[in-house]
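Colleague: Pasting the structures in now, so scroll down.
What follows is calculated from the coordinates using simple rules that are stated; it is not laboratory data. Worth saying up front: this structure is predicted, and the values here are computed from it rather than measured. Cβ atoms are built from the backbone, for glycine too; each structure is taken alone.
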Structure I
Amino acid sequence: MSLITFSDRLSKFLMVVAAAWAFGLAFLVMGNIIGRFVFDSPIYGTAEIVAASIVIVVFLQVGYAIRSRSMLRADFLVIHLPDKVQRLFLAIGYLLGAAFFLMIITGGWEESILSYVEGEYEGEGALQVPSWPARWTVLFGSALAFINYLVLAYIDVFKPESMVNDDAADVASH
């Protein structure tokens, strides 16, 4: 299995996990609202769980958003340039995106290790949520985003025929 195929499958899997997680959070929030207003008994810690989960959901989905070319990009000027120049600008953009996520990884590495080792928690009151799952998901999601930006740069610059056809079929299926 190639790195491109592996990153595609992993990105899709994590997107499904994140969607299921977000769906579960909706029921948690709904249960909290019903519990608070109907039974005068809220689900304690809902705010802390949702706050930590939002970061996790976003970074589980970022790899898929990049690979499916769903990330925001402004190409209104670039589309009027010749094909080779367009591919060059796309590659530069992808490499800048990869550099951005690499900076997140290098900047968050130490804090992520410390949050696990020191048992760091978020929230006060009813429930304290460990912060290391969110921090490690940011690192893992950023690593996948980094890889997927490099994959897109490779595909758009070198245009391997099998990847162009697979990429077009993959995007068409969504």
Structure II
Amino acid sequence: MREKSTIIMNGHDIERSLTRMALQIMEDNRGIKKLALIGIHTGGVFLADRLRRIISEHEGLDLPVGYLDITLYRDDWSLVSQNPIVKKTEIAFSVEEYTLILVDDVLYTGRTIRAALDGIMDLGRPRAIQLAVLINRKCGRELPIQPNYSGLDVQENVTDHVHVILQEKGGMDEVVLEFD
């Protein structure tokens, strides 16, 4: 049981961070004709949809968005559950020659992103892949993976837990840090 928790982002903070990230994505990718967002199930799906909305509002662009389930690509799926819950990958466009913005809620060890890269490569060869995360946990990284865009960098202990709670998952928008 966790002793303490604190809210490190509220709904306003999340929206502001996503707006900043969306504007950075558009600035860094000016002139790219084939740009798309890919949300990783589950939290990344909702954040990809929000980034798409913000980009549409600010830039007038309606970027394609897809959703990627990485369950069977994980190197630890058998440790998590003998009967993993597989969600649906929905990418209605060819990833070939696209610059993809891979979106997730938290970057911690890098293993989820590694699994997502494997999943995308099974679909084709994108021009480039960039990473956008709401929370970049700066300690505990096991793989050399870093985000191109992050809402908040958090330097906490490896025993701490970060929970991203989103309206779309039945809560109110907030990020909670639990610690001993």
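Colleague: Can you tell which of I, II yields 19.4 when mean count of other Cβ atoms within 10 Å over residues 52-59 is derived from it?
Modeller: Checking each candidate, the match is I.
Colleague: With Cα Rg over 2.2 N^0.38 Å coming out at 1.27, pick the structure among I, II it was computed from.
Modeller: This figure was derived from I.
Colleague: Among the shown structures I, II, from which was the value -8500 of helix-only ellipticity at 222 nm (-39500 (n - 2.57) for each DSSP H run of 4 or more, over all residues; to 500) calculated?
Modeller: Structure of origin is II.
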